[in-house]
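Multiple structures follow.
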Structure 1
Amino acid sequence: MSFMKKLKNRFKQDEETEEVSSKYKEGMKKTRNSFSGRINDLIARYRKVDEDFFEELEEVLISADVGVMTVMDLIDELTMEVKRQNIKDTKEVKDVISEKLVEIYYGDDDEHVEELNIQENQLSVILVVGVNGVGKTTSIGKLAHQLKRQGKHVVLAAGDTFRAGAIEQLEVWGERANVDVVKQSAGSDPAAVIFDGIKAAKSRNADVLICDTAGRLQNKVNLMNELSKVKRVIEREVPGAPHEVLLVLDATTGQNALNQAKTFSEATNVSGIVLTKLDGTAKGGIVLAIRNELHIPVKYVGLGEQVEDLQEFNAHAFVYGLFADMLEDE
């Protein structure tokens, strides 16, 4: 059975997996239309798999923001696999591409969804970082809503005390998700807010504390100093915390998102990525670039405006969403 058929069957097993596949299929429409259309065009123009074919395929992948290093790795892998299987017909390459994209994402790791590191019977602290405008506060609100639905007692700490309206925005999300928000006045020391948040979470026997942080940090030194201070407070008050450092990135910014990821991963130990607005870009390949070049797992992706559209990232579902139209022919 071809990899594409296996992929299709994987998401037709039950109602839950079908719902996941339909969300990725719908949410990745822009990337798929761009990517699949160009792949199909390429296959239609080339009858045989040769050097020219791979050169054009390279351009298609780079234009989807898969990342130059990742594309080079992928082309090398594809070239070897085509030779190994003695593939001559370009139509057969689609299946190899889809399989290699999944392999590149997972690398040597087990093929499973990267879940949040939530502790049992103790407070879990999630530190959320990212520049302004990427959807950080919205992602925190959606995540709080999901954890609340899972039966978790969640508290939010409004540590972004610099951006105008940031505290109020988090409060709105707190009301929507029906969770408590710990805050101080605008301009307060973020570390002091996080300290208050930890104290409040402990006194209320909360399961999860999600800490917002400022995104208006002009250079790496400021970024490191501010985040280091916040992390020291968390580590001192909750041994072993933060249990997650989630970096929120805007998928529509493409390679700029990759640069932000590099900067933040130097400033703090980023444990996972929340990639917003994946539904609004034709450059969804940035998921693969982040994973392959920075070795940071993408834990959540934004596939729409609704609360439920913040989805746990699933590489198989991602590749399914990328090739869904082609899979209809399988």
Structure 2
Amino acid sequence: MNNLSNRQDEGDYNAKPDSLVTANDQESEEIVKLILPDNFAGLRLDQALARLLPQWSRSRLQRWIEENRVHVDNSIGSAKQKIWGGETVQVAIGPIKCEQSNQPEAIPLHILYEDDDLLVIDKPAELVVHPGNGNWHGTLLNALLNYNPQLDQLLRAGIVHRLDKDTSGLLVIAKTAMAQANLITQFKQRTIQRHYWALVLGHVTTNGVIDAPIGRHPVRRTRMAIVPHGKEARTHYQILEHFSACTVLQCSLETGRTHQIRVHLRSIGHPLVGDPVYGKSSPDSSIAKIITQLSRQALHAWQLELTHPASGKTMHWEASLPDDLARLVQAIRALP
């Protein structure tokens, strides 16, 4: 990994928070302070909060208003009151219990960094990030709830982005509502830098950018594809090393669409090695035997850089290649 430069295929839990100013803990509840933008004039209070705090459902926000947890310019707010713009709103975050299926489970976590606001982990392959689609247990969320039970007060236990089950690497977890809202804003504004190590089939000749919209496959609904009316998706790739039938790339995301890297690399004729959905068999028999020993796609989120939501400092983490990918590269390098 020492030849890589600095700078969930993967998805963010994208949201649309604007004008988040400050947040702080006050005893047992957390206070989120907002200044309503001028262009919100005419909206109802519940509509404004739904735009500013999309990490919580509108029904939850309305319930907090009904519980007198929302104040507008130091007065108790009502859901239907009209907004003029410029008001200061304070929301006392109420308890948020996870779904019944989201129970603590003693699953090991590889923690690279932790403070009062953030948790950064190196996710192994085969670990699902969030329960769903038949994976209701044994997920990262279950592991987080076991590691820190207080995370059950946050939506998705503080998870703000994701990696595919069989993609390894760095994930940041929020430990407070303030941190979660701030990180969602950073993802939306595309200021968080994420870099992936990717081993692809074929000989990539130049660095480049893939700018192609991604949406649900029109026929195979469990897959994603480049489609005319898909969501904007942009992936930068840089050549790191050449092998006889493979190339190591560094992929950097501007957007976070589902299966983005996997779909984009397939679209230029260089699918990920070992990708069971978007990949293909290698024409080189000598390398094909090695590749079949890999039980997942050769993709690893190895660098993450963001602004700390509390201190404002730039934070940077790296995660070395996991053993299975390191062994794969070693075996390919040993080929005659």
Structure 3
Amino acid sequence: MNKDILILGIESSCDETAAAVVKNGREVLSNVISSQIELHKLYGGVVPEIASRKHIEKINQVIEEALSSAKVTLDDIDAIGVTYGPGLVGALLVGVAEAKAISYAAKKPLVGVHHIEGHVSANYIENRELEPPFLCLIVSGGHTHLVLVNDYGEYKIIGRTRDDAAGEAFDKVARAIGLGYPGGPKIDRLAKEGNSKAIKFPRANIEGAPYDFSFSGLKSAVLNHINSCKMKDIEINNADIAASFQEAVVDVLTSKTILAAKEYGMKKVALAGGVASNGSLREGMLRECKKNKIELYYPSPIYCTDNAAMIGVAAYYEFIKGARADLDLNAVPNLKIGQR
């Protein structure tokens, strides 16, 4: 394929309104993100109705800025890629409606993108040498999955969370020790001041499902520890709690990923999702991968959190395979990986 392919990516699944222009699936020409974090901090988490309204306010200017920064116009764009699930239904609808309107008006092909498959695809941006097959650990606020990436756009889930996702557990524990929202980065920072061996929190293993995850018991153990300290009038060391909790999460994520990589003969492992930017997780995975002669890949933090560049990358690989969405494309808030 001699001609460069330019994809306009649009992402609005939660509380970031984002647009990007991606060339040939690997080169990001622009990546514009309008974050709502400061707004949702007031409520301790994302308020869906507020998120939807903010997306409506921001989406046109974000797209205009993405095109301008990339020094292209809609005429130069080959296709529009948009997240259509999973996510908050109202937020998703804003991006999907915008993408369909642009597709119709500009007569450009439309490609629907799975949000989590976008996170996996973020690894291709800075790791030009990375190609399937590889194993990917997806860790975010709503998802914790172990996925075999057999080819571009071809995924097999071999492990998933049975309850709380890792990012969700971070947010709940952060709230319990008074750190507020968003919890992941705040726990990561505080943990550096604490002793990760101070408190022995549980690591869940599920019988008959070695690659599945469960974090609700760990979350409950943290809450029980806090309540026990209060009842016994023992001083609560939040840094030790953060460090010990984070080590328990990282230990489970790392051990199950390495186990799966060995079982499936994978010599390449990638991280994806917001929690993939966690410093302790990266260090733990690097250490264990090196020990087991496995190559580890992960995106820069800007590509770990929600962004449109990853959507543009995923859309590119779908587009060159011939995938096209009709103008009846709708938001699917509970979209499963691999579902079309």
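Values for this structure:
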item	result
Answer label among 1, 2, 3 for the case where distance in nm of label points 7 Å out along Cα→Cβ at positions 105 and 233, calculated from the coordinates, equals 2.8	2
Which entry (1, 2, 3) yields the derived value -5500 for helix-only ellipticity at 222 nm (-39500 (n - 2.57) for each DSSP H run of 4 or more, over all residues; to 500)	2
Which of 1, 2, 3 leads on FRET efficiency 1/(1 + (r/R0)^6) of positions 73 and 185 (r between Cβ atoms, R0 = 35 Å, to 0.05), largest value	2
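None of the figures in this text is laboratory data; all of them are computed from the coordinates on show. Not measured: the values here are computed from a predicted model. Cβ atoms are built from the backbone, for glycine too; each structure is taken alone.
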